[in-house]
1. On FRET efficiency 1/(1 + (r/R0)^6) of positions 17 and 41 (r between Cβ atoms, R0 = 25 Å, to 0.05), which of the structures labelled I, II is highest?
2. Can you say which of I, II returns -27500 when helix-only ellipticity at 222 nm (-39500 (n - 2.57) for each DSSP H run of 4 or more, over all residues; to 500) is computed?
3. Out of I, II, which structure matches 15, 43, 29, 12, 1 when P(r) over Cα pairs in 10 Å bins from 0, in percent, for residues 33-104 alone is calculated?
4. Who wins on FRET efficiency 1/(1 + (r/R0)^6) of positions 113 and 129 (r between Cβ atoms, R0 = 25 Å, to 0.05) among I, II, i.e. which is largest?
5. If you work out distance in nm of label points 7 Å out along Cα→Cβ at positions 97 and 121 for I, II, which one comes out largest?
6. State the single structure among I, II that was used to calculate relative contact order in percent (Cα under 8 Å, 6 or more apart), giving 49.
7. Which of I, II yields 2.2 for distance in nm of label points 7 Å out along Cα→Cβ at positions 81 and 153, as computed?
8. For structures I, II, calculate Kirkwood radius over Cα pairs in Å and state which one comes out highest.
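No value in this document is a laboratory result; all are computed from the given coordinates. The shown structure was predicted, so the numbers you read here are calculated from the model rather than taken from an experiment. Cβ atoms are built from the backbone, for glycine too; each structure is taken alone.
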Structure I
Amino acid sequence: MANLIIAGGNRRERSKTLLQRLEGGAGRRWLVAVPCGLPHDMPDGIHGIGLNDLDGALDAVGRVRSGDTLAVESVDYWAMGASEPIPNPDNNPDVARWNAMAATAARKRARFRHAMQALPDGATVMMTASTLEAARRLLGAFPMGVSYVGCERVDLDRRTAFHPGMAA
């Protein structure tokens, strides 16, 4: 089974397509949906890591073995660096505390990316991105253990798919 990048469409369309592909995945199946949360209709047999559980995501990557399938929501989120602005949704007045939490999250995302690079051979990786162009740029700048060109790429906006090795 080839690694996969799903891009385009809206977040819900990407998530639904990712989940459909994950259902047919091999071995133990993992869904890391930290930035957006787990779907309500998640099928049995898939281990899910939900909203804001960065420690759980790091733990899940460490449990992936050869033959397993790992699905990761939003390359865009995982590639955010420490300098990226992170919204303060609760308008938290304790800015120093909020900044410390944001810095901790950036370090955990970096550890997750490094753990992705150490996945065993034979593990299948599926991920979503806002666009194929963003996936190419972000995976080049922030490696996550898969090559952009080495993945099957599906663009939901253009209704096109590219096989591994095909230029877009």
Structure II
Amino acid sequence: MSNITKRNRYFFGLGTVGRDMLYALVSLYLVFYLTEILDLSDTTMLWMTGVLTVLRIFDAVNDPFMGYLVDNTQSRYGKFKPWIAIGGVIGGILTVLLFTDLGLAGLAYVLTFALFYLLWDFTYGANDIAYWSMLPALTIDQKEREKTGSFARICANIGMYLVVV
């Protein structure tokens, strides 16, 4: 497609609002939730810090792998939409689970949290990589891509700021 319609540009941009709201929610408030709301013990929080550190390292490996999966996906919905849908729906459910008190403590909580966060990170990565990989498929015109990408980043920042406010 050589030119992107204004409608498609706006909808592409607006698609980032909710996605980035979820990311900001987890990034900004998860540790607060764990320490202040769940009031996890110092020992449990020490384990949680280790888990989060290891999972952030996993993210460095996960993203190129997700890029490979997205790039090699062949479905009737295309290569991007399945990952955007999977990441959005399952990621939303996992976000709720990350902020749910399951009544667990100690090692049981740490392991459950690690599983939920690992899956959340995987689904967010799938959604994010598929979403931004879709931009070059929208138009071959470099200026149109820049306009669309800029508008999408503005919308993403609005989504993040809405969580802060």
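1. I
2. II
3. Going through each structure in turn, the value belongs to I.
4. I
5. With respect to distance in nm of label points 7 Å out along Cα→Cβ at positions 97 and 121, the highest-scoring structure among I, II is I.
6. Corresponding structure: II.
7. It traces back to I.
8. Numbers: I: 16.2; II: 17.2.
Comparing I, II by Kirkwood radius over Cα pairs in Å, the maximum is at II.
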